[in-house]
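See the structures that follow.
Derivation of every value follows stated rules applied to the coordinates shown; laboratory data play no part. Predicted model, so just to flag it, every value in this text is computed and none were measured. Cβ atoms are built from the backbone, for glycine too; each structure is taken alone.
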Structure I
Amino acid sequence: MEFQKRFKEFSRKLKGVEVHTDLCYRVVYNYDATQLRGRCAGVVYPRSVDDIVSVVKYAGDYGVPLYVRGAGSGFSGGAVPVVEGVVVSMEKLNRVLWFDPSRWLVAVESGVVNGELQRYLAGRGFFYPPDPASLEFSTIGGNIAENAGGPRAFKYGVTRRYIHALEWVTSRGDVVDYPMGGVTSILVGGEGGLGVIYSAVLSVLPLPEAVKTALITMPGGAEAVGFAVKVILAGLKPTVLEYIDSKTMICVGEYIEVEGFNKSDAYIFVEFDGVAEDVETQFEMLKDICRREGAAVKEAKNKVERELLWDLRRSISPSLARRGITKVNEDVTFPIGKLEEAVDFMEALALELSLDCYVFGHCGDGNLHVNIMTDRRRTEEMRRAEHFVERLFEKVVELGGSLSGEHGIGLTKRRYLPLLFNEEQIEFAKEIKRTFDPALILNPGKYFS
């Protein structure tokens with residue numbers, strides 16, 4: 001049976017589930033932040049776990065590929081329907097189900113936006129540590145699928161650490177509600193290809209007693225990440241330890257109308273939180289390191305100044321949109337001791353290939369975001385950008401790093417997997433995929449499909 005007939009039968013079976021096939025829906029849900037286009041035949045909006053069960057069961061019966069989508073904010077093509085199929089939008093599964101402050105747990109549906117959860121918890125004296133830069137629009141389900149981290153990951157770790165339990169639907173339509181561990185844990189970072197997550201029970205923490213934030217200026221990229229390494233080796237444990245290169249910071253300054261950033265400088269954004277006495281001690285140690293290294297430090301003296309520094313960090317992605325209509329965005333990781341070599345390499349490679357490159361990220365755990373701002377219509381420049389990515393990934397592997405820190409493999413990095421894994425390892429991963437999704441209806445065409 002051809003796809004359109006199968007899709008029509010599939011849609012007819014979804015009694016009570018919202019389905020849209022109008023062109024406006026198919027266009028909007030046909031791409032993610034990569035701007036890569038797929039073949040979206042329609043969009044379904046489940047509002048309960050029973051709706052998800054129906055969608056998955058009938059998709060299996062009629063051979064309809066499903067692409068689960070949170071906010072479509074991913075940078076690896078993870079939500080793009082590369083094989084003609086149906087986008088399962090989780091955006092209407094957006095409820096906080098319960099909160100138990102005595103056990104430091106909160107249960108949410110997968111479509112809850114990270115930032116909205118942060119505000120909900122803050123009003124009750126708690127916070128959820130994973131805080132990707134996209135927190136104002138990315139969803140908890142998407143964060144789980146990519147095992148997202150964020151600026152606070154250096155101290156607090158990534159999403160996996162805070163998942164207490166998941167309720168999810170298998171590719172056969174069975175509901176699994178199980179604590180983290182065993183079969184459930186494999187969905188974290190599974191990129192939507194192993195099961196459909198309905199809800200999560202998350203571990204949360206009380207808000208810290210004290211916070212101190214600062215922006216440190218160094219005379220160059222390698223010097224800045226080298227400074228960050230010295231902070232780590234000194235035994236300090238900042239909550240946030242972020243690298244921002246000069247081009248990125250100047251771009252952000254223009255975007256939020258803040259002046260004073262120099263083309264020759266690079267920056268380290270740092271924050272400490274915890275017990276007031278300990279925060280004060282660590283911050284004084286940081287200032288001692290700054291004095292020894294000749295680094296300028298701008299300390300946030302109050303909440304308004306702290307929010308301004310965070311505005312700088314959170315504005316990086318939107319500010320870069322002014323530099324080109326196409327963003328080639330890679331999030332690679334390096335061993336901490338190789339960061340200086342990595343930054344020097346990226347700066348030299350961008351200069352060699354005449355590309356407009358911006359580098360920033362979570363240098364505390366070696367995760368750097370490398371962005372080439374370009375225009376997909378300039379084919380020769382796009383070829384140079386692709387060559388940049390190939391050489392970057394080769395360098396990543398040479399230095400003992402990883403192709404992705406938190407954006408995932410998805411569609412964009414799939415062809416580079418043999419750089420990291422041999423045939424036996426790739427086949428093992430494919431076997432896991434076939435075990436969880438024997439009909440290959442969940443996010444086909446991605447990762448190890």
Structure II
Amino acid sequence: MVSEKTLIKDGVVVSMDSSRKVLQNGAVGFEGGRIVFVGDSDQVRDSEYDRVVDASGCIVMPGLVCAHTHLYGIALRGACLNIRPSSDFLENLQRVWWPLDEKMNNDDAYATALAASMEMLLNGTTTFADTYSAPLNPEGSLDAIAKAVNEVGVRGIISFEATERRGVDEGERGLRENVRFLEKGGMGLAMGMISLHASFTITDELIARGVEAARKHKAALTIHVSEGPNDVYHNIERYGVRTVERLHDRGLLGNNAVLAHCVHLNKREIDLLASTGAHVAHNPMSNMLNAVGVMKLPEMLEAGVNVGIGNDGYVFDGFENMRAAFLVHKLERRNPSILSAQQVVEMATVNAARAYGLKDQGSLEAGKKADVIVIRPEVSAVPMSGNIYGYLVNGVSGRDVVHVFVDGEQVVHNRRLTKIDKEKAEKAVLKTIERLWQRLTDRPREAVEPLMVRP
């Protein structure tokens with residue numbers, strides 16, 4: 001946080017406040033990490049500020065909030081893996097993600113977090129919720145990720161993904177890492193939460209301990225839910241209920257719960273989410289990549305479920321993920337009016353912030369944190385006086401973000417990171433990932449049963 005009083009003026013301000021106010025010639029002023037002014041540029045004097053940023057021809061809006069990511073997923077980008085092609089989502093886990101998990105160490109956690117944090121910040125994401133998995137090396141991993149988060153200058157809600165796919169001790173170690181980080185109060189811009197992998201890799205006992213830990217530390221709790229149909233089949237076969245019903249019966253659903261994916265839900269499950277206040281993180285690009293299906297987003301929104309947008313560790317450009325959400329439901333329903341551009345922008349800002357209890361983020365309002373991005377379209381082809389939400393969703397990409405402020409501090413200036421030497425960091429990251437790739441050359445064993453421990 002810096003004390004310099006800064007004014008961004010003469011831009012199109014998309015406030016995302018409760019009235020969804022848009023100012024065609026607007027200004028945003030902030031000091032000490034907090035917004036002190038949002039209004040018309042002619043209502044404020046430059047002399048009242050230490051620094052004035054000219055946003056003419058630009059869009060000024062709150063930084064994006066990513067509702068679900070795996071920073072370490074960046075390590076798989078372009079990796080040549082010695083595996084048989086996957087035929088479904090479970091095989092993707094068994095042949096790609098789980099072998100990677102088991103090779104990860106804290107150096108890898110730091111390097112991947114550094115690379116992904118740089119990419120997201122440059123693309124306009126100022127806060128993300130991350131779940132990390134390295135079941136053989138959980139201890140200290142969140143400190144390594146938090147170090148990277150603070151060096152880049154982005155906000156992170158970070159967690160270790162507790163799983164019992166290889167045994168109950170593995171799950172206990174993962175949960176302990178989350179609790180340890182929460183008890184130390186986080187690290188700077190990094191705060192903690194509780195993460196459980198998915199209901200088909202954890203027992204009821206671990207669910208109960210996770211729920212209790214989240215309650216005790218007043219923390220968010222996130223879990224993957226019905227991303228693929230195997231999650232549903234597992235719960236019906238072993239517990240006689242569907243995934244969300246089991247989680248509800250075990251006390252996990254509530255306003256601190258963020259359920260990632262939720263692709264294979266029925267109406268009763270959606271109604272349970274709405275009645276308990278649980279939130280959903282929609283990951284459309286990842287769902288397409290893994291060919292798991294399309295979630296029932298229109299039904300969720302109609303039921304009053306709060307839905308944010310995540311990237312699931314795939315494409316770290318929040319605008320591309322917004323565009324995917326905007327388009328995939330139109331295609332799947334064959335209805336071009338099924339989802340509005342404004343709804344999508346809400347999912348990437350205020351809705352995602354609400355999911356994690358971030359009451360002072362997600363919109364530009366006096367008193368809220370000064371997490372602000374300035375967008376200058378690469379080519380200004382049309383006026384920005386029309387449907388600004390349509391402009392953002394259909395015409396903007398992360399590369400159009402020119403300035404980023406977090407806590408009032410400028411962390412991206414003219415598309416250059418200000419807190420870290422990007423070129424130096426990239427060299428260090430590449431060396432670490434090259435070593436990780438070498439460890440991935442052997443064909444991994446393929447699990448046939450994702451949860452060894454039976455109820």
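Taking relative contact order in percent (Cα under 8 Å, 6 or more apart) as the measure, the highest value among I, II is held by II.
Determine which structure produced the value 16.1 for mean count of other Cβ atoms within 10 Å over residues 280-287, calculated from the coordinates; the candidates are I, II. Answer by label: I. Structures I, II were shown, and log10 I(q)/I(0) by the Debye sum over Cα atoms at q = 0.09, 0.14, 0.18 Å⁻¹, for residues 248-391 alone at -0.34, -0.79, -1.20 was computed from I.
Quick check: 0.95 is what I get for FRET efficiency 1/(1 + (r/R0)^6) of positions 128 and 440 (r between Cβ atoms, R0 = 41 Å, to 0.05), calculated from one of I, II. Which structure matches? Among I, II, the structure yielding 0.95 for FRET efficiency 1/(1 + (r/R0)^6) of positions 128 and 440 (r between Cβ atoms, R0 = 41 Å, to 0.05) is II.
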